[in-house]
Structure I
Amino acid sequence: MSSNVAASHADKETAVHSGNTPELGDILIQYLTDLGVAYIFGVPGGAIEPLYNALARSERRHGTRAIVARHECGAAFMADGYYRRTGKLGVCCATTGPGATNLITGAASAYENHIPMLVITAQTSLRNFGRGALQESSCTGINTLGMFQHCTRYNSLVSNIEQFEHKLVSALISAFGPAPGPAHLTIPLDLLRTASPVMKPSYNINHLLNQPKTMDMPSVNKLVQRIITARKLVFLVGESCAPIAGLLLALASRLQATVLTTPHGKGFINSQHPQYGGTLGFAGHDHAKMALLDPQLDTIIAVGTNLGEWSTNGWDQILLNDRLVHIDDIRQNFTRSPMAALHVFGELTTIFEHLLANVVPQTKDAVVVPLAVKQFAAQSQLQDQSQLHSFGAIVGNKAPIKPQSLMRELPRLLPPGTRYLVDSGNSMAWAVHYLHPHDRRLSPRRDREPGLFFGAFEFASMGWAIGAAVGMALGAISDTVVCITGDGSLLMSGQELSVAVQERLPVIFIVLNDSALGMVKHGQRLAGAEAIGYRLPVVDFSAYARAMGAHAHTIHSLSDLRALDMTAILERTLPTLLDVYIDTEEVPPIGTRMKILGDAAR
């Protein structure tokens, strides 16, 4: 663009906006500003340029700004991570055609994990629908609206400027609705660059999204009586328990109940808590399963969990039986527990505040235990981690490093409160079983304080953790954010590391390097299948990271890991990648998963 053309463009923009005439993109950003959204994650392109023009104006006001991903799927993963850390809407965008189709995997992952997200895609101009325009994705081309239909809570084409505001508000309400998830709006280019019919938002969006803290009182009363008369209790903590982890632990301590977590809920409970009994489900702990086999156990209270394959040890009947009480704030999760003795619907904080106020005073012979987390809150780090030894952690200084040792060692090296994002594959299996974040949080009510362990469960997208770590770090730059991924995932989505470099985010990326798609390799061996399609080339990921401008270290043994100057790493203002050469013959704890696959083949 010549300087004269650029100046003319700037003059036109100034003329339009000096008269306070916003375009649709400006109104969209005003709504996001009202919601406290700091970033829109995406990749620009011709058809979505008007939205990026509005973002440029917003950035000059120090408002919502653009984060440019390297691939649109990475943008959706970043929006996912941003929501998980902040509780604020994740927003991603893409141009028409391949930009929109590249977003679909990230939207599907958010759909399966109930992540509130606004997905904005562009279309070619309305007048060009059906004429074979470049990257046309209307109903007469590659129908992206149809593609998003089955992985969104709301999905609509804005075909008239008068529709825009009420459709946007409908999308936002749906994203935070009874079953949260992504909402998709697709907007033609000519409408995006049109002057808005309103000068400012017509709706008080925060008021519309303010949900009453209700609960099903008759069911809650039954739950109180059930708890009071129970011989022995087990709580199972699921993915929606971030706001109530402290309340639940307080109740469990007073009732001397065992607390188990699903893989999704792992990061909400301090693994050193006296009531903690381990993780149930994918790559979980045998002693967690044993807790459910106790003949004295008569009540299992599953809280905020979808009770899918990951959470239930493959729909294990020792959990899914008439001892089960299912508490949830998403009604559709109850469809997974028809055998439950009781379903309790409501806002989880309200329910557990009621239980603390009404159960403990009525419980006969209740053992009131002060929050035992206080006794180990003063520990600077986990010392001998004797509890973890019972989980089978393997220690050794020889090369290559055992993945079990790596997972056990990370909480010793990294500060309390470190947030771990774990990618799908063997990384997830090793981390669910052996990684126990050091957690000092004590507050009974955390006001949606996020956990310390995150994964893209259910849809299980490879590469999710790489993008999500970027979004999470942007959500709270003071956090220590660690992405644990495999070499297969990094080869698939590692380009997003350059976003962390560009934004100067001190994310620590840990790559389990075994030159293989590890879960495929070990799964084939365990199943007696043909050994095919799992081999990857030997890659120097330290060199890869340095080429992008990140810091990097190569790790062959536990001694190499312990020799790192972690203080220096944590003080960096750029990402650090640890290229960890793991023992390729160690078999991950994926036995339950293999059993399910085997059963499906019969």
Structure II
Amino acid sequence: METGYRVNLMICGGTGCIASGSLKVKHALQEELAKRGLEKEVNLVLTGCNGFCAQGPIMTVYPEGIFYEKLKPEDIPVLVEEHFLKGRPVERLMYKEPEKKSTLPVMKDIPFFNLQVLRALRNKGLVDPEKIEEYIARDGYQAAAKVLLEMTPEQIIKEVKESGLRGRGGAGFPTGLKWELCNRVPGELKYILCNGDEGDPGAFMDRSVMEADPHVVLEGMIIGAKAIGASKGYIYVRAEYPLAVQRLQLAIDQARAYGLLGENILGSGFNLDIEIYQGAGAFVCGEETALMRSLEGKRGMPIPRPPFPAVQGLWKKPTVLNNVETYANIPPLILHGAQWFRSLGTEKSTGTKVFALTGAVNNIGLIEVPMGIPLRKVIYDIGGGIRKGKKFKAVQLGGPSGGCIPENLLDTPVTYEDIVQTGAIVGSGGMVVIDDSNCMVSVAKFFLEFTTDESCGKCPPCRIGTKVLHDKLVDITEGRGQPGDIELLQDLCGDVINCSLCGLGQTAPNPILSTIRYFRDEYESHIHDKWCKAGVCRTLTTFYVDPETCKGCGACARVCPQKAISGERKKPHEINQELCVKCRSCYETCKFGALKIGPGRLRGELIARAREKELKGVEQA
């Protein structure tokens, strides 16, 4: 952030904000500032992801920290006139609390921000990710200089081990131990790898770090390379992340130009070069051996272990793979020490964790919180509670490999140990909040469809097992469920877990097992009553109007795409079941609770009644 200006405007330039128009806002600001002669007073910076993704385009005005959201190019003339010329911040463009509707002008006062603790994300929204000088100004590469000039590999490993840092990519393996195992293996050529593949639905933690702070990834890899004795590094990024790839490549070029990559870095005698490898977006390549095969130009498929990659990895050389967030934690850990890192979190789950908070919460975005924080605090305090006044039903944690946690377990601390006890996993950090309008059988089906599609097909338990599980869930949601299906699902889940080769298959059944564990009644209703009480599974759903509650306002009729609802004003309406496509529009629109959800078989009964009524009308005529 430049300091020679009167005002610094930090515009979010992450993928989310760019998609919602932040580049157009930036161009509008440039034109308006030039028109007003303010270019030398107001500094305009395009940062990486700010974190508050659903509110974009976002801009923060420093030094006051005024926060503007959902900006549009047409807002800019008034904003420049009022705020930067007259000194009157524009309230209508500021954040408003979801429930209280009160305006919070300053970013640090917004609960989404002030309840976070930033370590891995410490530079988000504060630096231009395309300028190495701004990273260096915020202590960038000091940790790398420290390890290269003052520390032995053993000292680095000792510090990381004492910190308790565990891999943030999903498995939670102790980072220092992984480095130590590789360090002990002799070999002239070793590799350090970064996993930026990130395939979980609803996850964008690593993408945001790579876009907002690419140099922290490089610095973490330099430190790891020194610890294990690696001279070559690769960052594996899925090709669907073009902005991350662009900024990482620019960061690598800048680091080389500054003598921070290449030969004899900082005169230390240590050599390291890093390249980017673009993957094709296979979920299985999040598994380390599959990722390494992909890097070798082969099909991304896991291989049995041992030997482990620390002994025989990429091209059969000793290799360490960590994910983006893990590397982002390394520089501040080295600068401040293991005890500083352990000052947050719990004994076995130290430090902070980055989550992509998405789904039915008011405040959607990227957050970093201390390990051990209760789920309730994340969802209701940082997330701002459930949208549209609906009720919380579950939180899906750990991506397709995770599980669904119900409301009665919301006080569970977010630690590796406690979350596993619920049937979910911390995983890489996907946190999807589910409200009461969702069917949990359908949620399980969604994740099984994903893992079935993403299975590499190498081992039959995963290739065939996930397909059988998914097909059984389809049968249940389409009214073909049979008594005993729940027990059959549990049996099959156990087989897939125990017999699959890699983590994809071993964790794929988690969504099924956790939803059966906590929402068994929904499975039973689907199977025995042929009724999806959430109104999601169309075959098992009938929408109808309760005549005693209906006010005859006509709102439901106006939103019906099939014109299936009719009735006189201020009199109960009716749904023509033969026209109804069960889109839920009427149900979501009715403010009086007059739209009801019944079992699928009710539709036939209502059609029969309507025809009987029509026949009587004809006879009377």
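With mean count of other Cβ atoms within 10 Å over residues 107-114 computed over the structures I, II, the top value is the one for I, the highest of the group.
For structures I, II, calculate FRET efficiency 1/(1 + (r/R0)^6) of positions 203 and 427 (r between Cβ atoms, R0 = 25 Å, to 0.05) and state which one comes out highest. Once FRET efficiency 1/(1 + (r/R0)^6) of positions 203 and 427 (r between Cβ atoms, R0 = 25 Å, to 0.05) is worked out for each structure, II has the highest.
Structures compared: I, II; top value of mean count of other Cβ atoms within 10 Å over residues 123-130, i.e. the largest, recorded for II. One of I, II was used to compute distance in nm of label points 7 Å out along Cα→Cβ at positions 139 and 235, and the answer was 2.1. Which one was it? Clearly, the read-out refers to II. 0.90 is what came out when FRET efficiency 1/(1 + (r/R0)^6) of positions 43 and 547 (r between Cβ atoms, R0 = 30 Å, to 0.05) was calculated for one structure; which of I, II is it? Only structure I yields this read-out.
Work out which structure the value 0.70 belongs to, where FRET efficiency 1/(1 + (r/R0)^6) of positions 259 and 355 (r between Cβ atoms, R0 = 41 Å, to 0.05) was derived from one of I, II. Value 0.70 for FRET efficiency 1/(1 + (r/R0)^6) of positions 259 and 355 (r between Cβ atoms, R0 = 41 Å, to 0.05) corresponds to II out of I, II.
When mean count of other Cβ atoms within 10 Å over residues 267-274 is worked out for each of I, II, structure I gives the greatest result.
Where a number appears in this text, it was derived from the coordinates with a stated rule and is not lab data. Since this is a predicted model, take the numbers as computed values, not measurements. Cβ atoms are built from the backbone, for glycine too; each structure is taken alone.
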